[in-house]
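In what follows, structures are represented as structure tokens.
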Structure I
Amino acid sequence: MTLTKGFSFSKYIAYAFLIILCLLWVLPVIFGISTSFRSQTEVVSTGFRLFPEAFVLENYSTILSNTSTAPIMRWLMNSVVIAVSHTLLVVLVISLTGYGYSRMKFKGRDALFFTLLGISFFPNVVNLIPSYKIIDMLGWVNTAWAMIIPGLAGMGNLFLVRQFMLGVPQEFDESARVDGANDFRIYVSIILPLMKPILIVCGLFSFVGSWNDFLWPVIVYTDVDKMPVTAGLLLLQDIYGNYRMIGQLVGSAILAMIPTLLLFAFAQKYFIQSINLNSGIKG
């Protein structure tokens, strides 16, 4: 059934579904932001109200002034250092490893890759105890290394990079070898520039995954000053939750969301372009 030229009834249904889905995602965020600007009296005394009666900055001033028991800005800086370092190393490791698994030929290459891929399907919680034992043995407990190093060669990212590189014509490599280029020169000069789309995708996923990681930092951090923001938010539930300081608790969560929101705002164009995994390959 066509209502107007070029616009069918099914499109109305699709748009309505997307609008409803958008509201389900956006309304809780709007309510959380508005709650962070409510006074404690309004939070406790009033029921559900999408916008506060009066916007106040008391919650954020309390959050930012607490530099002893809940140093939120220090936690944010810790998370920035950890997430950025982890992301840069992930991009380096998976690009090199993906090149090896897709372009270099050695005995058992595919068997090793698919074995590691199969092992990766086990839930991460299975590895918590042995992973902690390794981190403790290396002396990395309460250090940024405990967050940066584990997961550098994640098989999800490696699988995407390998599949992308398998789509790059082998003729590029052969032409470079005729000119005397070795594997490292081919990787740096030819393959790496073509990998930009998929590396952007993997970099975004790695940054967000590292930033939002909750269970692992709670396990490996006990020093308040060295915690990332996710572990700190759990601590805030004891500091602010016991006194029903909901505004401060929500405000802290909003501050923790800002870096990832800014990342997607600035990288949205590159992310959308990178969804086409072959967009970096010209005919």
Structure II
Amino acid sequence: MTSSDWGDWLPRAVSEADPDTVALWYLGCNGFAIKGRDGTVLWIDPYVGTGDPPRTIRMVPIPFDPEDVDSADAVLATHEHVDHVHGPSQAPILANTGAEFVAPDDSLSVAREDERWTEKWDVADEQFLEVAEGDELRIGEFTVHVVEVHDTDATHPVGYVIDHPDGTMFHAGDSKPSSTFESLADEYDIDLGILAFGSVGTVPDKETGEPVRTKWYSDENEIVSAASALELDRLVPTHWDMWKGLTADPTALHDHAQSFEYPSRLSIVEIGDRIDL
């Protein structure tokens, strides 16, 4: 594990914040810390690893050390990939705070079997909570709905619609446009949607090392299509900053979105930024 480039200011910012509604801090990649006005804190897909150079190379700072996190009620994972389920990034948060690790089955298999969190960190098996599409759970002031998404690169991805008295958020993981999104728009009035965005690039093959054309995230047209189907008031693109060769320019989305009714607003955040509902 590489030490934080920024010391402990980001975990302290989350811990000490007293938002009027709900505050979100972008952690880079697809990670967020979310804190409600009553003090409930959720971490979604926090990742402070450096990737697997030379195949995947981290392009943004490591903004915090998970050992410095002292405020967490739950850590949520959207799917089993290493930048979404990663013991060195997430298990210390569970050990420090007693938070639950909320995740679908294949993500929990990584934590329990592949990385053996309960053996390597002070994490109890009772902290693992398996969820699946259609589940609803209450975490402090938040109601979390587990929903179906579309990510063919993952074995069992899910998304999270997070309801709060002051607004509704949707974290889609690495989903591309999904046939379920229009029905989600019918069921939920989503104020802020978090969708992965990136370019098509070449990434070395795991076995041969040869460059392979790779598309892991939605392109400009796909992310706006997804945001439109979800009828998002506010789109927050993520993941565009993370991997060498797959980075993208989120400001280009202004041109792609301007003729559509949704998203009503595009919010571009950089690692460490705070936004509020």
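We did not get these values from a lab; they are worked out from the coordinates using the rules stated. Note that the structure is predicted; figures quoted are calculated from it, not measured. Cβ atoms are built from the backbone, for glycine too; each structure is taken alone.
Using relative contact order in percent (Cα under 8 Å, 6 or more apart) as the calculated read-out, with 18 as its value, let me know the right label among I, II.
On the way: I: 30; II: 18.
The read-out was computed on structure II.
Suppose you compute mean count of other Cβ atoms within 10 Å over residues 79-86 for every structure in I, II: which one lands on 23.0? Numbers along the way, then the final one.
Numbers: I: 19.4; II: 23.0.
It was calculated from structure II.
Given a computed value of 1.06 for Rg/Rh (Cα atoms, Kirkwood Rh), which structure among I, II does it belong to? Before the final figure, lay out each step's value.
Details: I: 1.06; II: 0.94.
Answer by label: I.
Have a look at I, II and say which one yields -21000 for helix-only ellipticity at 222 nm (-39500 (n - 2.57) for each DSSP H run of 4 or more, over all residues; to 500), as calculated. Walk me through the numbers before you get to the answer.
Values: I: -21000; II: -4500.
Clearly, the read-out refers to I.
With distance in nm of label points 7 Å out along Cα→Cβ at positions 231 and 255 as the yardstick, tell me which of I, II scores highest.
Numbers: I: 1.8; II: 3.0.
Going through I, II one by one, distance in nm of label points 7 Å out along Cα→Cβ at positions 231 and 255 is largest in II.
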